Structure 1
Amino acid sequence: MKNIRELLRKRILFFDGAMGTMLQKAGLKSGELPELLNLTQPELITGIHRAYLAAGADVITSNTFGANRFKQKDVGGIIAAALRNARAAAQEYDAFVALDIGPSGKLLAPWGDLEFEDAYEGRERQRGPDYY
């Protein structure tokens, strides 16, 4: 496996594109949770990763943009599956995988009902050692 820091000293690295757009193109319907496809259709997700790698991406981002405890119950299982899918494709191309972390979907207090401590704990769960 390449060392990303050494590679960054030598050249620009390219990331993949829009996973959500590719999923919509593949038939994702309005209201469906794209992150659940990591569990129900892993071959679809891995195939999209492979397409980006074949197009020249050095880094692919996991299908985890909306995977957080505020939006989904089994966030740990979803993240673990997403990383398995991305790593399967990345290994074939000797590429890198990045965890894609999107917004919580909630507003922090006092403008919303999400307390800072709960937001912090939610992010800690996303990057916890049990997911990797």
Structure 2
Amino acid sequence: MPDQKKILVVDDEQQLALALKIRLQANGYAVVVAHDGQQALELVEKEHPDLIILDVLMPVMDGYSCLRELNTRLGRGKIPILILTARERMKDLFELEGVADYVIKPFDHDDLLLRIDRALKPRNSKGL
């Protein structure tokens, strides 16, 4: 599928990352997985994802540090980012960094799919 959107899932919980990958692939997305922020940065350059689902608490490089580095390297908002975390109190901080949306664990998969679609829509409709 030439218009298939690619999503980078970044989460150190391997079972959750795998479940997300399977669910997203079943809904027509290409999926790449990283288990820490450093791997995510490497994969962004290699894979050029259309959207990133980014966990906050991870080893090596946490989600917030990864987000800041992505903003520095690519420019803020270049790739839509959905923050995935159990820490709702950090919502305002991530919104200041330009994230597309914020999803609280545990989450509803259908709600996540709607948020992904919403985050990708502005990119799909540019130039129309």
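Computing P(r) over Cα pairs in 5 Å bins from 0, in percent gives 2, 11, 23, 27, 22, 11, 3, 1, 0 for which of 1, 2? Answer by label: 2. If relative contact order in percent (Cα under 8 Å, 6 or more apart) computes to 26, which of 1, 2 did it come from? Comparing all candidates, it corresponds to 1. When distance in nm of label points 7 Å out along Cα→Cβ at positions 36 and 76 is calculated for each of structures 1, 2, structure 2 gives the greatest result.
Read-outs: derived from the displayed coordinates by stated rules, not from any lab. Keep in mind the model is a prediction, meaning the values are calculated, not measured. Cβ atoms are built from the backbone, for glycine too; each structure is taken alone.
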